[in-house]
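Q: Structures given as structure tokens follow.
Rule-based calculations on the coordinates, nothing more; no lab input. All figures in this text were calculated on a predicted structure; none of them were measured in a lab. Cβ atoms are built from the backbone, for glycine too; each structure is taken alone.
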Structure 1
Amino acid sequence: MLGKVIDRIFKKTWTDAEVQRYVGNYQNSYLTYALDESIRIKSASGGTTTAILIHGLESGLFDGAVVCNTRVKEGKVRAYFTIATTKEMVLAARGSKYVETKFLHEVLPLIRAFSGRVSVVGLPCDLSALKRRCEKEPQLSSKIVLSIALVCGHNSRTTLIDEITSRLEREAKKKLVDYRFRVGHWRGQLEAEFEDGSVLSKPTKFFNDYQNLFFFSERKCMVCHDHYGYNADISVGDVWLFGLKNNPIKHTGVIVRSHRGQKAWESAVTANAVHSSEMDIRSIMDGQSRIGPSHYNDTARHKAGKMLGFKIKDTVAQPVPWHSYLNALITLANLRLSEKPWGQSLIFSTPRPLLKFYLYIKKALESFK
């Protein structure tokens, strides 16, 4: 009850123009989760994406699913792509991967070599790049029957995860063999598994406090304004509403954008793969109310970048009030700082309470509309 009251207090008024601007074209929106509890256990959110993929494979909607996995080599976590053709392969790819990837470089050869139809899960920028390639390559396009975008604020360079896993290995005094960025309810926990089978869990803030401050962000994220995945058939993401915090099941927000996306979604619902209830698109936007608009406003980063030597193209021509400018300035300054060896030392030696205070300031700036 308290959570719902808090949501009403902080609820924003989204105009039709803002919905179109931030979300893009869509058909329907839903609040969802995977009905199979075993799917949700290791998922970062409600397990909805995993459930859609498994249902699609088992029902013959597609023959393979392009998914992102991680492997650990000498204590370093790296992401890579595969085409999953079984339930087990899809389950192995569950969870968020907040680390840089080489999407087109890896995915294009996989799809070209695959003999059947595929669904593709990717970040908004990945799917936009794939769409442009499909426009030039009809044979590639004919193989892709469903695309699912993961709502994304930005991605991080491997330097950040390497530091985090090194800390975990030092604490455990053991060699890392597996890692999950986020599991469990609400913000959840990160999990590190070691060579003796032991598991060390930490609150996700152990990694995300740095990530949310845009330390070690990929530079390409500064020129991207697509938060929700304009070019996908279905977009999925967390719904950070306080009214859902104490719900024993974590939910996923789903935005269906196309006819084939709606067909795939209805098939999953009918087969009882997912639980689905209609949710107003504005409520989904409330669940992303801070990062959604700030991600979109590359005009702010364009203007702030001039002070810091960044050349960022203004693609959206948005107003830049003082709080948006200051937030963009902090974002770019943090990115720049984390690119320097002395800056990295400063970042990782900063006491966590001070780091958290700094993050609260940034979140406050993002909260203004």
Structure 2
Amino acid sequence: MNTLRPHSQHGFSLVEIMVGMIIGLIGTLVVLQVFTVFEGQKRTTTTGSDAQTNGALALYTIERDVRMAGYGTSASALDCSSFFSYYDNGTSAPGPLNGFSTTPLRITDGGMGSDSISIQYSTSPGGALSTPIRTNMVTAATELSVNSTYGCNIKATQNNLVLVSEGNNCTLMQLTTTDQPGLKLYHVNSPAPTYNPTAGYMSTNSWPLYTTAAKVSCLGDFTSRTYSIDASPSLQVQESTSATPIQLQEGIVSLQAQYGIALAGSQQVTSWVNATGLWAAPTAADVKRIKAIRIAVVARSGLIEKNNVTGTCTTTGGTVNNGPCAWNDTVAFPAPAIDLSGDANWQRYRYKVFETIVPLKNVIWANI
């Protein structure tokens, strides 16, 4: 007679299950840790690449305009220190054109913050060729009798601007009609938008009357724009005809610039200076000595790291920066300071510096 025995019940004990769970949790933690490290490195790489792109584009945009500085502007206009202009777009209060100047390029020093760069140029190569007026102006609204109307044709695609200069005075007008046979240029007050004020406005604001010693240049359009850094932080640009700046490239935290100065009558840069002291508002004679500009743009990664990744930097000239260093400098001509400490977390970001030197070719070619 066979005796039936129950089959043995095999399985995991509670201890074995708990050990398996612990091993699984450890494996999960390892995978999560690897993923976290990988994701952090990926974000650092990605945001660093974005900063590279933004910085390169920001510097290219500024450099492109700087190379145009002074184009289509006569050398005689660089003697001006008093400027008269007007702009009425029909929507905002009319008044002087924001930032109008015949100085090809101006740097406004930002102290420990960012600088700003203002650039002026015209669209017409004929603007560099000036012609004298033949008769004295009786009123500021009097038409201009000139020796030549070359380059002064009215075009529907531009604002047809005219610059009149004499001594320290420069006046920007808008050409409305030409009398080619009579060699006369008219600048009457016309419907907005206009660059020509009324006779009453001219009288109230003491617009000058020009004599036969004055020079007239037909500019076509005149570009005047300023590059600066906003609070976001981003590179922004503002046109002289606009009250609102346009944001260009995000992640740009600092813009620094210096003038390259030559001796009077020379074209060779012998020194680099900040736009401070005598160079904060250079005289007409000193403006002609500015032959180049060197620019540094600092781009910031969009990722804030857990720990500090950036420290202070000391330049060759001894300038201590709360941030990265710009170009190689000397004790005699130190680079401007880059101070990013306005942001309490500045050390937790990564930065890339882009720098270049741009000759003011239109100033050099004018041999001034």
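Q: With distance in nm of label points 7 Å out along Cα→Cβ at positions 133 and 261 computed per structure, which member of 1, 2 shows the largest figure?
A: Comparing 1, 2 by distance in nm of label points 7 Å out along Cα→Cβ at positions 133 and 261, the maximum is at 2.
Q: Looking just at distance in nm of label points 7 Å out along Cα→Cβ at positions 77 and 309, which of the labels 1, 2 belongs to the structure with the highest value?
A: Top value of distance in nm of label points 7 Å out along Cα→Cβ at positions 77 and 309 goes to structure 2.
Q: Ok, one more. Kindly point out which one of 1, 2 the value 64, 25, 16 was derived from, the read-out being semi-axes √(5λ) of the Cα gyration tensor in Å.
A: Source structure for this number: 2.
Q: Here's another thing I want to ask about it. If relative contact order in percent (Cα under 8 Å, 6 or more apart) comes out at 19 when worked out from the coordinates, which of 1, 2 was used?
A: The value was obtained from structure 2.
Q: For FRET efficiency 1/(1 + (r/R0)^6) of positions 101 and 173 (r between Cβ atoms, R0 = 35 Å, to 0.05), which structure out of 1, 2 has the highest calculated value?
A: Looking at the calculated values, the largest one is 2.
Q: Have a look at 1, 2 and say which one yields -13500 for helix-only ellipticity at 222 nm (-39500 (n - 2.57) for each DSSP H run of 4 or more, over all residues; to 500), as calculated.
A: Source structure for this number: 1.
Q: A follow-up question, please. Could you figure out which one of 1, 2 the value 17.9 for mean count of other Cβ atoms within 10 Å over residues 109-116 was computed from?
A: 2
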